Each structure stands twice: as structure tokens, then as C-alpha cells.
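Please find the structures below.
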Structure I
Amino acid sequence: MSRKLVGIQRKLVTIIQKWNDPHGISIQQLMQSMDINENGSIQICIQPSRPHCACCLFDLESLRDRILEIKGVPSAQITVTGIPDADRWTRALSFDHEGG
């Protein structure tokens, strides 16, 4: 693993360890998987604690934005699973607010 990827991984782990959802649940407990590819792109699969809670969706958006602040991370994708309309949540989190 390159030094760049090790640095990204360390910063990502720090963010994940400190992040709680709006209901006080550690994001680590909600994560199903996490992957960092060779170019630094990050993919996280997560099951929100409250399937119909808008604040959970906004919180995941904030988490994604915080991950994108890590130097060397060109993209961060959060995939929502295990809840009704998970595909709609994933699409909402995939929306690029700057480019549409």
C-alpha cells in the first residue's frame, strides 16, 4: 500500500471512530463495509439506524462531505442498505451539489 493510501486510511479511520449519527449511535456500528481503491476513492456501505429519519440522511451527507475534505480523496460514495427505499437514499447521497 502506498504512503498516500496509508495516510488516507488513517485520516478516514479517525473520522469514522469519532462520528456518531444524530441519535448517538457510532457510525462504526452502522457500517456494513468500507473500501479504499488504488486512486484514493472511498466506498462505504451503511445501514442507517432510523430508516425514515431525514436527519440521518443529512448526517450521512455531512459524513461524505467530511471524507471528501481528506487530501487525496477524489470521490466518496455512500451506499445505503437494509432499509426501505435504500436506493433512493443512495441516489440522494450521490447527487453532486456543485455539478448537479
Structure II
Amino acid sequence: MIFIILSIVIFLELIMYLVFFDVILSWLTLAGIRYRPRFLHDVLGPIYTTIRKYIPTRFWPFEFTAIIVIAIIIFIRSFLQIQFPEVNEVLSQIAL
């Protein structure tokens, strides 16, 4: 059971890093550089569209979908670490 929970936590951490990378790449559009790897679109696209379907995330020119995704990931990760304290010991050993 601990292996499954640890895998979920590591997967959520990976998705959070991808969201951060996507946000940084979106800032580059302000400088005229439009580069978004197809991989990011394929991975984060379904997550973003699901959030946009249920929560209004656009406030004029600002898009808050990434912030909402990060908040949900942090909530789920914290919930799993509280429910399964053994995960904290394993995570401290692998230094995530």
C-alpha cells in the first residue's frame, strides 16, 4: 500500500514541476518567444480543460488555471502525507 501512495505522491510532484515549467514558458510569450513542447500540451491539456470546465479561471487577461492545479496538488499531497505518515519517512530518505 505504501508503494502505491508513494507513487501517487511522486507523480503529483512531477505534474507540479511540469506546471511550473509551463508557466515559465508562458512568460516567454511576453518577449515574443512562443515555444510550448507538444509533450506539455499532451500532459497538461486535459488537466487544464477539466479545471476550466468546472471553475472559471480567467479574469480579464489573467489565467489562474495553473495556480488552481498547483493548489489541488498540494492539497492532495498533504492529505496523503497526513493519512499515511509512513510516506514522510520514505520521502525524507529519497529527498523529494
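Where a number appears in this text, it was derived from the coordinates with a stated rule and is not lab data. Just so it is clear, the structure is predicted and the values come from calculations on it, not from any experiment.
Starting from the value 17, 13, 10: which structure in I, II was semi-axes √(5λ) of the Cα gyration tensor in Å, for residues 36-75 alone calculated from?
Values: I: 24, 11, 5; II: 17, 13, 10.
Going through each structure in turn, the value belongs to II.
Computing relative contact order in percent (Cα under 8 Å, 6 or more apart) across structures I, II gives 35 for structure II. Calculated for structures I, II, Rg/Rh (Cα atoms, Kirkwood Rh) is largest in II. Of the structures labelled I, II, one was used to calculate volume of the Cα convex hull per residue in Å³, for residues 4-51 alone, giving 67. Name it. Structure of origin is I. Thinking of I, II, which structure, once helix-only ellipticity at 222 nm (-39500 (n - 2.57) for each DSSP H run of 4 or more, over all residues; to 500) is computed, gives back -13500? Derived from the structure labelled I.
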